[in-house]
Structure P
Amino acid sequence: MNPFLVESPLPHHLPDFAAVRLEHYDEAFEIGIAEQQQEIDAIATNPAEPTFANTVEALELSGAVLDRVGKVLFHLTSADTSPDLRQVEARWTPKLAAHANAIRTNAALFARLDAVHVQPDLDDEQRHVVDLIHRDFRRNGAGLDAEATARLAQITTELSELTTAFGNQLLDESNAAALHLTDEDELDGLDEGAKAAARDLAADRGVDGWLIALVLPTSQPALASLTNRDVRRRLHEAATSRGQGGCVELVPRIAALRAERAALLGHPHHAAYALEDQTAGRTDRVDELLDRLIGPALALAEQDAVELTALLREDLADSEARLQAWDWRFYAERLRVRNHDLDTGALSAYFELGQVLHDGVFAAATQLYGVTFSRRADLTGPHPDSEVYEVLDTDGTSLGLFVGDWFARPSKRGGAWMNNLVDQSGLSGYRPVVCNTTNIARPAAGEPALLTLDNVRTLFHEFGHALHGLFAASRCRRTSGTSVVRDFVEFPSQVNEMWLTDPDVVRRFARHHRTGEPLAAEIVTRLAEAESFNQGWHTTEMVAAVWLDQAWHRLGVEQAQSITDPVAFEAEALAVKGLAVDLVPPRYRTGYFNHIFAGGYAAGYYSYLWSEVLDADTVAWFEENADRPLRELGDHFRETLLSRGSIRPEMDSYRAFRGRDPEPAAMLRRRGLL
């Protein structure tokens, strides 16, 4: 039997990945669309008076088959794709977009939602759910005339095709651009684990020597340690040249279609449309945040560049040598060692994956929230590498399942993310199944997986998303867990990064993988002190990417259609804000900005900075209340905010937690920008 056509019999309805075959997808999508269309027709034509139960809850419970097959396909096309799965994705993405559009523009269904929307007897959660769903429909064209509705459907379908093509093309180009080295001396500076991973990747691809895989951002981790300047240059150029073919050619059309959709819905451009339902609300508020950051960030970066240039000239014995973008991380690491007596490359020996996960990430959650984690070796995740854990609450009841898929592979897109394999829902009685996917370099056979400091930060960050999903306690999927507005969703995950420098937590997980010796207390202290190091560079590359996103999505239809040279447009946009800095290129350039051209962050990449204001203000609250029991603090954060999802406006939850609106001072102080 097709496993998508019935509820999974596994705990918490974990998808039965072992039972899924390629032929199951087409059948399940075909049946799932037809089944949900029948359910929608039944809701829309129900002769009974519209109520929350027979309209909103019925809509929430519709499309079960479609949800099951979609969750699996779109997880795998990101985490373990293949040519066959890509064909399935390409075949069904436009059909699914058209199906979703047909639901959101169903006039009879919207009329029933309209009726429920004005009913006075809804409780607070019901009221907010109806508000959100009504807004979703309105923002997707409900209420438009027939001509506009038809055009909106065409735009939605074409956008789904183009963004899918961008993501697939970028994966291909990133794999093809991996830096190929044949002389082992060129790998000087890399630790043995990184060398082994490069050797294994080359063997997997059938080439001699070593291949250094590319990660999504502009700056590649190996740039911090490779001693050969020319190799650093080649790696940097490989990273920044991605997407200059097929990907970048798709961008003007994507931008134009988004601008046209925004215009149909009454907005001057896509950024205005995207921010309408965010906590920021308006583009001028994003500009206010950027303007507070750009000047101080550039000034700090210029100061740091002077010191880095001095190190470069001393190293090369050349008083005229000029610092280049591919030199920055290498000499910044040397400066960090000198100023903070902290060699982050040497820390990897203390960051073994299992230790960091169990004695760090999981243990911190246990300490703060009382939850525990039990490995379920009897359950199969989406890939043989993945691990499944049952998450138990303080009373021993099961909160749900956590799946971890850690290692990089050619079939996995770059970056790290959290997604639900099963959504929490009080209506259906489902508990969440959440997955964290990362791209840690696979160790050589028989060797431990040793992490960089950035890897460790990523584990804590993504697990913050996982906790947000696991603590979900909503009646409806629409408001459950991480189903919050884009500029709020990164906030809980960024808060969870605070454990990276907590002395008690670090003391438990940072132990030498051979000797068991804990990381010295003074190094832990230096880690915390070094958090503001190199923030001129970090902040500049981030604000440049944020502004690039805004620039593409503040175009009107005719402006976007007139762009024939996306690379030139990028350069002009950065220059407007003084961000065309060769030494510090944007965190993502147009051709490989997967977040905004293949992900869900279009005009929303600012949310990382916006969320950091909330994050830093929250960490300050924990510090201010350090004299209270940690579990008491964790329970308050969980109860007032993490478990609430979007059952009420997100900033209402923040005020319930913090007792006031967020203030940016803690974020500016953290980044050394005051």
Structure Q
Amino acid sequence: MRDVFILRTLLSFAIIFTLNLSSKEQSDADSFFGREAPVYPAPDHLIGWIDSRQIFTLNGEWSYIVDPMNNGLPESSFFGGFPKNKIQKTGMELIEYNFETASKINIPGAWNAEDEKLFFYRGPVWLFKKFNYVPKKQLLTHLYIEGSNFTTKIFINGLIVGEFEGGYVPFNFEISKYLKDGENILLVQTDNTLNQSSVPTQKTDWWPWGGIVGDVYIVETPKNFIQNAYLQLNPKNLSNAFFNLEMSKELSGQRIVLEIPELQFKKEFLTNADGFVRENIEISPQLWSPTDPKLYDIIISSNQESISDEIGFRSIKVDGPNIYLNNIEIKFKGIAMHSEPIGIPGPAFSKDHFENLLLTAKDLNINFVRAAHYPYTRHLARAADKLGLMLWEEVPVYWNIDWDNSETLNIATNQIKRLVQRDQNRASVVVWSVANETPLSSSRMRFLNTLLSEIEAIDSTRLTTAALLSGSEEQFKALVLVLALQGIKSSWVSPKEKIIFQSILAQANIPIDSNLNFSISIDDPLGKSVDLISYNEYFGWYYVTFFTEQMMISEGTLRKLMFEVMPNIKISSVFNKPIHISEFGAGAKYGNHSNKIWSEEYQAQLYKHQLEMLSKNPQIKGISPWVFKDFRAMLRPLPGIQDFYNRKGLIDESGNKKLAFEVLADFYENKWNIESPSN
């Protein structure tokens, strides 16, 4: 009887399967080669003050499997379903993957930095971690990931938790319902593929590191917990601070206590109907500055929990063309950098990584760092707080984003929102940047103004900016004429090239004895919306390559002429706001000594001419040359020189200082101060 029952059951399933195959609609939905994609929930609202929470780290060794055909997803095909984590029991089960015996990787970390076979790989990789946990019924349990590039799907014990699209910034999910008492399995699919509509877009001049690039924590909170809190000085009144707090639930009358023990400050507040506190408080703190980076212990308590942090108090503002820190006029003596540690491959993510970077950068006599072109982990700003370095933080809206795509805007908005929410209490962070080198268009204006509005809604105490693209057609035409005039005047220029210069000037009706200087007035309409007019320029490096073919003049001649005209170039803006030169520089291979490009000597010479030029332009109140350290870039294959590094660093990837390092250090120490004659 039992055999008959089994036979009938199998026949029934066979009939149902056959009937299903005869239905095209059902066949499309349940195809052998793919299934309908499930719903992947979005992350929860970001949990702030993470370092004072009850956390359990999942950092360390994880297993990984490369999945270039995206086969492991539940919706993929008959062969998919990695989240189920099937295992061998009898040795007769057909399983075509095994996380237990897979290769290992350290998390945080990028798989294309730890496995040389994956160096150029761009696609899905699965990351697997077992952990023991005892759920607590009176608490909520959250999974917090500091950063993961660029699309991340999360599964716990075979169940879908959710998905986050957009790299670099933190996100969290409440996972209590997915956990078991004892052993749990966390499976994360990371995919570092970029496309036209992603943020960043598909082509970047930095390495698209893949994987989980920040800390991974299990976080325990009460069922109604302090979601985040904001405490910053009012830039208009340094005895007044904004205190904003958000609870996880919208309940009024919840008791909140704010304490600053060193200031003998303690005050009680009640949440409103939305679960918020929005108050101004009166305090008189010692102000944070690069010369004295004072931090205060801050404690915030509810009836159920207490969170704490170290916070510095300072103000940053602009007035006309000047920048003021704590109502004292300053200049940003800066350097730009990428999030790559010294002497270690892959992305920087830890306290040690960033302390080493910043301490080495301080040898330049800087007070400012541009953290380009994407958010780094929270450890950067925390290290900068303690070391007294002001920071520019940025989201990867870079080059020509898909401006009209609402999903692209959603990703970028989410990135800037999470970055600001995470670092809103860091005294070091003085500038939020929404873009780098984006071409003019009405769509771009709408996109970037949306991001600026998002910042304003969360934090109005810092400066906003975007690194603007330089070099219009009209500007380059004018520069050609200035170079031609200089070529006529320079005795070392060959007679043949002088004839060409004379012809260029004659066509433009410019007398050869004219005095003509090159000037740029920055008028990008985004300047109306931002506080700081930031501008990338590459006189002496890229620009001459645009002219050499059309002018029929050697690149070497044009480079030498550019150095001669550079000290007299004028840079201003139609906006009565401070200008920050957010990039300039030249490539150099450490140890390459000659009078040619890619040499340390050429880079140092370019820095000398650039710094002379910039010091003569009174509206320029900040600079952050490109770049502190050589960094990985797929766009840079030149063998023997670049070898997939951008070589504009003042140190190489191992930390060796190039000649230009001391040129910039001397300029900041001795030649570029508020009281300089050039001002």
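Values quoted throughout were computed directly from the atomic coordinates according to the rules given, and no laboratory measurement underlies them. No experiment lies behind these values; they were computed from the predicted model shown. Cβ atoms are built from the backbone, for glycine too; each structure is taken alone.
For this structure, a couple of remarks:
- helix-only ellipticity at 222 nm (-39500 (n - 2.57) for each DSSP H run of 4 or more, over all residues; to 500) derived as -7500 - corresponding label from P, Q: Q
- With semi-axes √(5λ) of the Cα gyration tensor in Å, for residues 119-374 alone derived as 44, 26, 23, matching label from P, Q: P
- At a computed 20.1 (mean count of other Cβ atoms within 10 Å over residues 415-422), which of P, Q: P
- If you line up P, Q by FRET efficiency 1/(1 + (r/R0)^6) of positions 367 and 407 (r between Cβ atoms, R0 = 30 Å, to 0.05), the top spot, with the largest value, goes to P.
- Test item: relative contact order in percent (Cα under 8 Å, 6 or more apart) calculated as 16, pick one of P, Q: P
- Among P, Q, structure where Rg and Dmax of the Cα atoms in Å as derived comes to 24.9, 85: P
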